[in-house]
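Each structure below is given as structure tokens.
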Structure 1
Amino acid sequence: MRTCSSVFLCMVVLLGFAAPGEAQERKILSPRDSVFLSLDTNTISVNYGRPSMRGRKIMGELVPWNQVWRTGANQATHLKTNFDLFLGGVPLTRGTYTLWTLPSPTGWKIILNKQTKQWGTAYDASQDFARFDAKVETLPGPVDTFTIALERTGKMTGILKMMWEKTLVSATFEKSDKVRPLSPLDSTEVSLDGKALKITYSKPFVRGRTIWGSVVPNDSIWRTGANFATTFSTEADLVIGKARIPKGSYTLYSRPAENSFTLIINKKQGGPAQYDEKQNLVTAEMAREKAPSSLDPFRIWFEPAGKSSARLRIGWADRIYSATVTAQ
């Protein structure tokens, strides 16, 4: 067995007579970088990968039109803020989000997503926190390496900039202590034949997002609100549509679809929204209509239709679903 007679010889053997530079660390094509900006005593930051042009056409090709882009390279781009703010006019509570964009020849959207720590191709639209239009400008000269910047514009204001090739995409932001609760608790109640019917639910806001088919996916069970399960209690035996419901306490779910909306009354009691199909009591179909104006936030309410009946209505964004509720 041949042994190395010197440290130098061992190094030569281990390197395999590599060509100059091959044993050196390879240059990272899209290095990771972070930018920070402090407003008052708080900080906002973005961590992202920085690809370079390397002779390629970027907009419309490497970054295709009308497809969600990771807005950088490799791991998803992350935005972190330890203060509440308005970004692009959208209320954003402190926390960590992933930042994506939807480029098009006629304008860009910025997307903030609640999922974090994922690779940049693992985008899940159902986790979107907000989507909003960004400002797009043409730069006087090309930017070779994709660059994100956070610039102060005032004591409590700034601007988020994203630059590559000759495109500048930006959105203003402002620190605020008036960011509304994301999904405040609410309730609606009606008396049928002198007996109370009550629904308690959380009210999510649109926040620039596409609601039906995205935030509320088609053909999936929805908690019909946000946060904890929506609760449904009645002191009277009821009929909703053709479904009979004995007096008692329940949870309320739904199954939205492109052309239908099924209300689900479930026997499982309130708390975290953990749907159990085996606990279903009844289902009822609800009619759909176009909202006369955009409904924001989500809302559930009753419209009395006589001593013993009312119209149950569920509305958000551009849709309202309804069904008649009658005491027996």
Structure 2
Amino acid sequence: MMEPVLQIKDLSVAFPNFSSQVTVVRKCSLEVGKGEILGLVGESGSGKTMTAMSCLGLVPKPSYTCGSVNVAGQEIVGAKKATLNQLRGGTAGMIFQNPMTALNPFISIGDQFKDAIQSSTSSSGRAARQRALDVLGYVYIPNPEQTLKKFPHQLSGGQLQRIMIAMVIACNPQLLIADEPTTALDVTIQAQVLLLIRELALKNQLAVLFITHDLSVVATICDRVAVMYAGSIVETGDVADVFGNPAHPYTRKLLQTVPAIGKNHGRLEFIPGQVPNMSSLPNGCAFQSRCESVKDKCRNEPPVAISLTGSHQAVCHFPISQGAGSQ
């Protein structure tokens, strides 16, 4: 991996409850290098979005955050508001699942572009407008001049998502966080957005943290993948290694639930049971109640990371033997 732009070490995020606290991210560690796309995958509620929000200091209050989040040499946990404001939109940017809710419906695209650029640079209004025109062309928006005059409701979902990406890259960030940016788009537009993000990572040496629950998207554009379950990273490695030889039982079950054309003519696979209550996790492994290979050690002792081949790691007492694959 190239020089890391994002480094997360032992990150934990907790929210107070009436009688206790709910820890939604538990001892999470990962890195993203220049020009690399890291896919962060897992079920809904696994802690993916909260991990992303922590990278920009956007975890809502009241909350308790500990550990370290370093973005381009800047520590985020405990940073002052002025430091975070300088970071957001400048060093790091984020695109969200629904661009319609991320843009102000009452302000033109051009004015929103100008505000975004001028908030993180010293550009004049004229320079900001020219920069907006340049990046709109870069993300393949037709008629940039006319687009700047329009309001969000006058554009399609795919156009709005590309505009959101353009607003982020207009400020020359080093890190892009994409939180399920293609979920609300149809398949053909999804492909355009994914290829654009891949192109930006390669050409601009942009580090990308790509959050999704769609494993096919990860296989399409990501270099490495981190699998998250119940607030913790349970497996990491190159996409080919993790998808070809999943070592954690949860990763294997996730891959088995993906329908394949021409296969699985019988009953669709699923993961039985429920994600454990985050306010009262069981002793030992959090996946124990849903694991087909659970043993006494899994119920009594928390698992630790085991190195496999290359950068491939799994947090499991009994990782699946290499070569077993996802069949």
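A short reminder: the numbers here are calculations on the coordinates, not readings from a lab. Given the structure is predicted, the values throughout are model-derived calculations rather than measurements. Cβ atoms are built from the backbone, for glycine too; each structure is taken alone.
Structural remarks
- Top of 1, 2 by Rg/Rh (Cα atoms, Kirkwood Rh), largest first: 1
- For distance in nm of label points 7 Å out along Cα→Cβ at positions 186 and 314 computed as 1.5, the structure of 1, 2 it came from: 1
- Structure responsible for 20, 17, 14, with semi-axes √(5λ) of the Cα gyration tensor in Å, for residues 66-153 alone calculated and labels 1, 2 on offer: 1
- Structure responsible for -9500, with helix-only ellipticity at 222 nm (-39500 (n - 2.57) for each DSSP H run of 4 or more, over all residues; to 500) calculated and labels 1, 2 on offer: 2
- Of structures 1, 2, the largest value of relative contact order in percent (Cα under 8 Å, 6 or more apart) belongs to 2.
- Parent structure of the calculated result 1.9, given that distance in nm of label points 7 Å out along Cα→Cβ at positions 98 and 130 is the read-out and 1, 2 the choices: 1
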